[in-house]
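Asks: Take a look at these structures.
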Structure 1
Amino acid sequence: MNRRKFIQNTMITTSAVAVSGVAATSTHVSNKQEFKLKYAPHFGMFRHSAGEDLIAQLQFMADQGFTALEDNGMKDRDVATQEKIGKTMQKLGMEMGVFVAHKIYWNEPNLANGDKAKREEFLNDIKTSVEVAKRVNAKWMTVVPGHRALRLNMGYQTAHVIESLKRACDILEPHGLVMVLEPLNFRDHPGLFLSESPQTYMICKAVNSPSCKILFDIYHQQITEGNIIPNIEACWDEIGYFQIGDNPGRKEPTSGEINYKNIFKYIHGRKFEGILGMEHGNAQPEKKGEIALIEAYKEVDSF
């Protein structure tokens, strides 16, 4: 599953759902786990166990011991829904993870080619994302600089991207908000400007702002470069957020080749206090798959 389809499928699952304050469709009995790290499920991940209602799903997540939520499509939800989700998370003691801050250009350049109109569009998206972040008590938002400008030298492209990000930081810094730059793998997303953790690290150093950090997606970086723990260590001072997904398949930990128990042990040992977004699907269908997913997280968190 590639990232575009993952976002689309997540939104399809939840876009037609009305948010209420009553978890009437959930038949769950609480069995709360105390996780060592802040793993963040997304809407739709537990809909067979909790029902279609978003508030019921949040309650189910909290009952399982998850202390954060990730919602790529939060910005596309109406204001009343955003506010209700924000208030519910506050009541449940949950933190908000990332949402996508701007229109992502998957097949054409928008920041890499220095186009002034595209840059202004991006900066306007960042401005409106500040208001979304306030409603849901978010600190982080995802930024993907778009496709490469194939007729420009990479050095010029990098300079254009850095300039756009510096201007975005001018918007975010007064609010204490952080955009996290996500490098995406070449297999699922060929041609994107940002693909490697060292490249993203260099850009964050050049932007030189507390509002510009790395979103280290372990699934993507396993495909692009492997060497996960050494690369996390090398990038550590610029990493603001992690995302999770096993490879192959982009499902929960233990479904593929990545040794998530060791990776989480390392991250925990570095006293990481941020969020790890569960940006993946379920390896098994329906309710049994949701239960298996929870058990997988218990297993990889038991270090």
Structure 2
Amino acid sequence: MKLSSLGSRLVDLVFLVRPPLLCASSTFFFIGAVSARLVSGRAFSFALMPEALPNFLIYVLGIAVAFIVNQVFDVESDTINRKAYLLPSGIVSRRAAAALLVAICAALLIISALAGASVRYLIWVGLVLGLAYSMPPLRLKARPVLDLVANVAGFAVVGFALGWLVYEPYRPEMWSHMLPYALAMSGIFLNTCIPDEEGDRSVGDRTSCVALGKDTVAGVALVFLGLSGLTGVLAGETLCVLAVAASLPAFIGVALDPSSRTSVVASQFAARFLLVLVCFQAPVLAILAVLAYLVSRAYYARRFGIAYPKVTGAEKTTPS
């Protein structure tokens, strides 16, 4: 195999973990770290990132597992929904994706043996959720309500806890600070299910949106967002309250018109607005976000001839 060909295949495997979504998902880790430091009267900064790096890498690897296994088992629905292009296009084989998945899982298990008890348990929970979400026989993503619970637990709960544990030991107070963000994640997730309803239904995946319908899901998402703002006020989580206030009009719009376009715009606006707010508290996240965006735009334009990532979704630009 030529060196250039090998390099191209390695780059494809890197993008199998979907860097833009990986970066966006990291918001919950940094929120947990910021919240823990503010509780103790300290501020977060770029200079403090070395302390957070081990737990951050653990979280990123855990999310990568979830993204890879989801694509391996969702090729058919992703093809219908025109998303996650690498496996449906055949650029990356399922065998190569499975090999990468095994390697990451092995790395996480090795790390868990060296980690403290709290972090070790979170690694195990994250791995189980990442695999069970898409893999049969559990395949939680095809079970209404459980798809929501698995997403919130894997991203908001595990991510927030890993960030919190960098600077503060576990204590019950952590849950009250986590709750507003878990509720916000619930609303965002439900809205992201709406564009995938057709593809999920056609392959027999009974997601929350397929089971309840777009109208109900959009209404429940709005309720979750409202509860997120209320609990954010009670917990003193200003970042969450500001994000909810800015996102509320868009979520109301989805409740009135639960279309694919309105749901995509609302969910992505909410997630990105929260990311921007967190960037002011943890500047390293801004650097990661900008790098992920620029590199991904260049890669997807060159590989597929599309403009991605963007708020309104991928768009065909030039032939690949």
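The numbers here are math on the coordinates, done by the rules we state, and not lab data. Note that this is a predicted model, so its numbers are computed, not measured. Cβ atoms are built from the backbone, for glycine too; each structure is taken alone.
Asks: Can you say which of 1, 2 returns 21 when relative contact order in percent (Cα under 8 Å, 6 or more apart) is computed?
Replies: Derived from 2, not from the others.
Asks: Quick one: distance in nm of label points 7 Å out along Cα→Cβ at positions 150 and 286 came out at 4.6 when computed from one of 1, 2, so which one is it?
Replies: 1
Asks: Now, a different point. Thinking of 1, 2, which structure, once distance in nm of label points 7 Å out along Cα→Cβ at positions 142 and 222 is computed, gives back 1.7?
Replies: 1
Asks: A value of -13500 was computed for helix-only ellipticity at 222 nm (-39500 (n - 2.57) for each DSSP H run of 4 or more, over all residues; to 500); which of 1, 2 is the source structure?
Replies: It was calculated from structure 1.
Asks: Work out which structure the value 46, 35, 24 belongs to, where Cα extents along the principal axes in Å, for residues 70-213 alone was derived from one of 1, 2.
Replies: Traced to structure 2.
Asks: Can I ask one more? Determine which structure produced the value 0.95 for FRET efficiency 1/(1 + (r/R0)^6) of positions 94 and 270 (r between Cβ atoms, R0 = 35 Å, to 0.05), calculated from the coordinates; the candidates are 1, 2.
Replies: 1
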